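Novice: What follows is a set of structures for review.
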Structure 1
Amino acid sequence: MTRDTLFAAGPPDTLQPDDPLAALEGRLGGVLAAIDPATGQQLAQARLSSPPRFDGMAAAGDQLFLVTRDGKVAAWK
């Protein structure tokens, strides 16, 4: 969480009837969401090519860093 935005990342909320574990096992990529903590309103959403690593997100200065399960590091400003 930053001063005015809560960031959350994880697998997409998608059910594949023929592959029910696809999202949890990373085959559907991931999602990063920016949320207003005062209202709970989603401000933005970004699709990720791979789900995030557990405990792999940090905010520093004016940037957000995220590590994905496929070993990539992404930064947003």
Structure 2
Amino acid sequence: MLETFTIFFDPADYPRKWVVRRFVCDKSSPVPIPDVEPLIVCDLLEDARSVIPERADICFARHANDEPQIVETWM
């Protein structure tokens, strides 16, 4: 199983908020599946980063093809 944690800013469901969502990918689903609820909804990027588990120690900056609300993804 592969877990990723994506930090969003200003998604449609939480305007002007920072949101962290966990995604899981495994053999049964090659497409990452998000948890139903976000890990956190907050006002500061630092607070969003604080809930990323230590095991997720690789950070990927937003790719040009990503949704504009995506800030970074941790794996």
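Read-outs: derived from the displayed coordinates by stated rules, not from any lab. From a predicted model like this one, the values you see are computed outputs, not experimental measurements. Cβ atoms are built from the backbone, for glycine too; each structure is taken alone.
Novice: Which of 1, 2 yields 0.95 for Rg/Rh (Cα atoms, Kirkwood Rh), as computed? Mind dumping the intermediate values first?
Specialist: On the way: 1: 1.00; 2: 0.95.
It was calculated from structure 2.
Novice: From which structure (1, 2) was mean count of other Cβ atoms within 10 Å over residues 1-8 calculated, if the value obtained is 18.0? Don't skip to the end; give the middle numbers.
Specialist: Values: 1: 12.2; 2: 18.0.
Derived from 2, not from the others.
Novice: Ranked on relative contact order in percent (Cα under 8 Å, 6 or more apart), which label among 1, 2 comes first with the largest value? Show your work: numbers first, answer last.
Specialist: On the way: 1: 23; 2: 34.
Of structures 1, 2, the maximum of relative contact order in percent (Cα under 8 Å, 6 or more apart) occurs in 2.
Novice: For helix-only ellipticity at 222 nm (-39500 (n - 2.57) for each DSSP H run of 4 or more, over all residues; to 500), the calculated result is 0, so let me know which of 1, 2 that is.
Specialist: On the way: 1: 0; 2: -2000.
This value belongs to structure 1.
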